[in-house]
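Engineer: Structures are listed in the sections that come next.
Just so it is clear, none of the values below were taken in a lab; they were calculated from the coordinates. Everything quoted here is computed from the prediction, not taken from an experiment. Cβ atoms are built from the backbone, for glycine too; each structure is taken alone.
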Structure 1
Amino acid sequence: MTLTSLPDLRARVGEEIALSGWVTVTQEMVQQFADATGDWQFIHVDPERAAQTPFGGPIAHGFLTLSLLAGHFLTAGGAPRLEGARMVVNYGLNRVRFIAPVPVGSRLRNRAVLLGVEDGPGHAQLTVGNTIELEGAQKPAATAETVMRVYL
């Protein structure tokens, strides 16, 4: 992560600001997500039964894929860190779409483009366009705009 100023960040609106490394989606991750959320739908947690579906095996929850934006992709993506930031919080999401199923064992990475920077009292609000890429696929697994508040 590189350290940047708010004016420098504003100058990067419209640019790619981060590309994460690849994250392998494991059955263990899917099971832990199912346990945490109570979503035990068989297409996620029962490999034998999921093999009988058009997916050919278990797939990750869409919300598991989306949740990687809060951790794996953010910390490993090389996103710039804002000078003077005391904390960063998730403020919300816009335009979330789950475009392609994510088979267990596949790899994902996130490509982040800075869409906007707004000033608020004691904070800057960043809107970032995310494309969660599925290795070897023509379509992304998901897209979403994340809105974060950086408290200064």
Structure 2
Amino acid sequence: MIGISACLGGSCCRYDGKHQEVSSLKKRLEQNQAIRVCPEVLGGLPIPRDPAEISGGNGFDVWQGTAQVITNQGEDVTDMFKEGAKRAYEKLQAQGITHLVLKDKSPSCGSQVIYDGTFSGTKVQGIGVATAYFLLQGMTVQSEVQWLAQQGGE
């Protein structure tokens, strides 16, 4: 059993109200081999919502208090991102999940790449807030890109 970003399983929970379905992950859900989580929604953020990026670092920096998650409207949503990560972890832990496939480029779930915090579309190597929390708890995280490469595609 694995945990996956809810948007990868077909849930329309992204900031723009859409999903990023990966058919092989959705199939695992249908076969009861995966559970889905959306840390942002679990943290109380609505669907749709303003885009958010990490300003001043990455997810690890957010947990150390040296970076924040800010929307494109200037709202600080750091606490909601942190709360969502904790709630997602509790849900995953209750199911005995230790391996996750999460949506890269997300300020919450990114594990390889995130946006740089300027809302310019610039991507940088980095970790999202929930991914950082999961890694700090000893979980294994990979992006959907890594998952697809291991599975030989969709």
Structure 3
Amino acid sequence: MSQARIFASVDELRTAVGEELGPTGWVEIDQKRIDLFAEATGDHQWIHVDPEKAAQGPFGTTIAHGYLTLSLIPSFMPELMAVEGVTMGVNYGVNKVRFPSPVPVGSRLRASAQLAEVSDVPGGAQIVVRVTIEREGSDKPVCVAETVARYYL
């Protein structure tokens, strides 16, 4: 695990476009987390919440929701980067998201990222970060997302 990259200012962000960030530490995805996500979202599809039926399914076990995997990005970001000299940062959206492979229960995940773009917006800057979430022991990522955030001065 690498140390979070601390940017002293929005101006320093601009000079770091293309920089690789991470990886973070590992996070285990257990059935309790999957079940809690199902409760929070109302997505109770059997491939996520029914271990007996899922054992007979295409993955041989339950798998995490794709959106659960995506929702981990805000918890990974403080391990990847921080920006000083701003009053606040907000999530602005996601340009692209893909889930190239499943996350079987018990998997360990971590994230890395690349600062892809920095542009001016009224009162601050908008950044685009390409985040890749990988599963331990797999060659294929489980989530690739182009996130958009805004930092206000």
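Engineer: Figure out for me which of the structures 1, 2, 3 the number 6.3 belongs to, where mean projected area of the Cα convex hull in nm², for residues 14-101 alone was derived from the coordinates. Provide the component values of the computation, followed by the final result.
Structural biologist: Working: 1: 7.6; 2: 6.3; 3: 7.9.
Label of the originating structure: 2.
Engineer: Looking at structures 1, 2, 3, which one was distance in nm of label points 7 Å out along Cα→Cβ at positions 70 and 94 calculated from, given that it came out as 3.5?
Structural biologist: Values: 1: 2.1; 2: 3.5; 3: 0.3.
Value 3.5 for distance in nm of label points 7 Å out along Cα→Cβ at positions 70 and 94 corresponds to 2 out of 1, 2, 3.
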